[in-house]
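The following blocks contain the structures, represented as structure tokens.
Values in this text are rule-based calculations from the coordinates and carry no lab data. This structure is a prediction, so every number in the text was calculated from the model and none was measured. Cβ atoms are built from the backbone, for glycine too; each structure is taken alone.
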Structure I
Amino acid sequence: MRHAAADEIKDGLEMNWVESIHTNRQEEQRYFSVARDDIMMINLRQLKFASVIAVVFMAFFIIITPFVFPEWHLTWPYYIFFGMMLLVMAVVYLYDGYGEKTYQKTIVLCVLFDVALMIGSIMIDVIPFPNFVSTYFQIGIVFIAALFTMPLNVTLPVLSGLEIAFIAAISLWKTPKMAAVDGYESAVGFICAILIALIVTDLRVKEGLSKYCYIKQGTTDTLTSVRNRAECEKLIRDYLSKRSESASSCALFMLDMDNFKQVNDGLGHQAGDIVLERVGAILKKEFRSEDVIGRIGGDEFIILVKDINDRNTVEKVSERVISSISRLSEMLDGVGVSCSLGAVIFDGAAEYESLYKMADDSMYEAKRNGGGKCVVQVLRGLS
């Protein structure tokens, strides 16, 4: 009995451990999905700061060393390292000032900085000193483990690759005795870096998700899980204000449920709420994460679709939405559910109020034509 109870406790602990890892992994994926813009800006700020510090430190080191240590002749690795960090800093600031900033590009720059910094530390701490213990790499790998906010599936391979590069370098340039010492110390530093990366990432994920959930409460419609009216209109206005006359084509949709009062009156408001919740899920499925989807009234929704190519694409996505919503009738004991859509396709600069009115007029035209349809208008000569 005791052995059986012990085995049961052991199995329970193992299951909890596995579930905990799975939960943490899901939270990490969610955080790096919903908070990409924030992560990008945080990493870019860290990149600018760290690159400046690295360049200033190396410049100071190269200038001061001949005066403080006249017998220490700086060799080529120091100047190459300084040039590498100067180039990285220039790329970072050019990207910040003139480049199109994206989450993926910023992550690539973070990895580039990590690699340049650690390869540089190998150049100035391993190659010139075959008979001395190296220290820069062990300190540096722990430092970069906590410097940027990156997914573990990026951080861990980067740390592993740098550790392999260091082992290869000390095998080539160090004496066997020093290589053994450096190998042991780098292994300790590598393990510490992995632990720090795990802990720091977990803390940042939990903090980031808490912040996201707090912000989301004020920007999300609680019933449908799409954006509320205030947040939706703010995002659309901000997007339109940044568009130029040569900007790519976009579409603004208005969606309104047909005869929705029959659902509420016939089946109750709880059934109506379930329908609206499903409509929100349908819209999130049919449109992309970068599009703006919001509930602006009782059974009215608005959608801004960015970078849409032509009228045919608008009509196809409208048909899918109408078809998916009409299938909700199956769970309502025969009570019909349908929606009407109005859309306006536009290119270049445009004002929100004008687009809203055109999409709204199109939606009401679809209703007058019997509902369950989409009416599309084209602005600025698109076909």
Structure II
Amino acid sequence: MLAKTPPMGWNSWNTFGNNIHEDMIKETADAMVEHGMLKAGYQYLVIDDCWSLRERDKNGMLVADPEKFPHGMKAVADYVHSKGLKFGMYSCCGVKTCAGYPGSWGHEFDDAAYFASIGVDFLKYDNCYHPSMQSHLSYNRMSLALKSTGRDILYSACNWGNAQVETWARSAGVDMYRSTGDIFDSFESIRKLSESQKDKLGYSAAGCFNDIDMLVVGMKGKGNVGSERGFQGCTDAQYRYHFALWCMMMSPLMIGCDVRNMSPEVHALLTSKNLIAINQDGDTRPPMFIADNAGSREALLLFRHLSDGKFAFGFFNNYDTDKTFMIPYYEIGLDPLCGWGFDVTDAFTDEHIGICREYVSAKVPAGDCKVFTGKLVKVK
């Protein structure tokens, strides 16, 4: 099984879009190791769209753009592997990629063989310009092609949540699947994507994970999904909300910012041991959604079973003002008078909060979050 827990890595698209080249990829690989991102669990370095020439060669094969990658993709893959990282690339189930480069439709087995020959460990497979074949069949076709190579290649199906992908991705041999449209560097985008997940997370588990799209943490309005698309970025609090929610929802964690130039705050957030531990918990159980005590949809309250007798509570404030939220024990099926409570700790600060009787609550600033971990304990 290639995806026992949600995959973690970095992808070029959010920051760089079309502006990718060999030196930048090598510098990113260096930074992922030097800044401790690999040690924290981010093992995949993925080159997204725009890496090839606009046309295939006379034999119908994909060709790396020699101006962007003068030494070819195998040399890049070898460099990434030399750093202890795994190497990922991009293609599309249509006749063209989303940026208009050659897609893999009708070339699935040749392209899979090419990816395997240069040492690809991860394939992001997009959904543009595809013929009328049903989505689950076109994605299954590439799955078969990847399996035919004999190489372990993690398969990321990026079909934007269409065709009820959550219901068939696992049976099509997919390791992670996009269940949303594209993310942008704005709090509204983060909110909309997360709120769309309530009926989808139950399909996500070891072997095949629900992908809520790449992270925009630390982008600050820069890059391909920021100011270039008219978005000005998020506050530090909103980035905390974003990262913690992706961790609670067990989404793959694919960094989208420029890891060569992270602020200390962004680095600390992306390498948070406690939040990553929640995301990577081996039981791979999705969270329960709890109605907030105000009866509004302006908050996301989550409760999640973890391994080793642990649990996680998440409070995500969508209001424009600070709010206090509560998860009463009856909302998770526990009689508040049964003599049991939770001994909780703040996942961000490691502060021991203590034993909570009858409910767990948190005062949460506007557009921010609180996450606690805890264990059941007998209370007097």
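Computed quantities for the displayed model
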read-out: Distance in nm of label points 7 Å out along Cα→Cβ at positions 221 and 309 - structure with the largest value, from I, II; value: II
read-out: Among I, II, structure where distance in nm of label points 7 Å out along Cα→Cβ at positions 205 and 261 as derived comes to 4.4; value: II
read-out: Source structure (of I, II) for log10 I(q)/I(0) by the Debye sum over Cα atoms at q = 0.08, 0.14, 0.15 Å⁻¹, computed value -0.64, -1.15, -1.24; value: I
read-out: Among I, II, which structure scores highest (criterion: mean count of other Cβ atoms within 10 Å over residues 37-44); value: II
read-out: Source structure (of I, II) for log10 I(q)/I(0) by the Debye sum over Cα atoms at q = 0.10, 0.15, 0.18 Å⁻¹, for residues 157-316 alone, computed value -0.35, -0.82, -1.17; value: II
read-out: Top of I, II by distance in nm of label points 7 Å out along Cα→Cβ at positions 189 and 341, largest first; value: I
read-out: With helix-only ellipticity at 222 nm (-39500 (n - 2.57) for each DSSP H run of 4 or more, over all residues; to 500) derived as -7000, matching label from I, II; value: II
read-out: Which entry (I, II) yields the derived value 0.05 for FRET efficiency 1/(1 + (r/R0)^6) of positions 125 and 237 (r between Cβ atoms, R0 = 30 Å, to 0.05); value: I
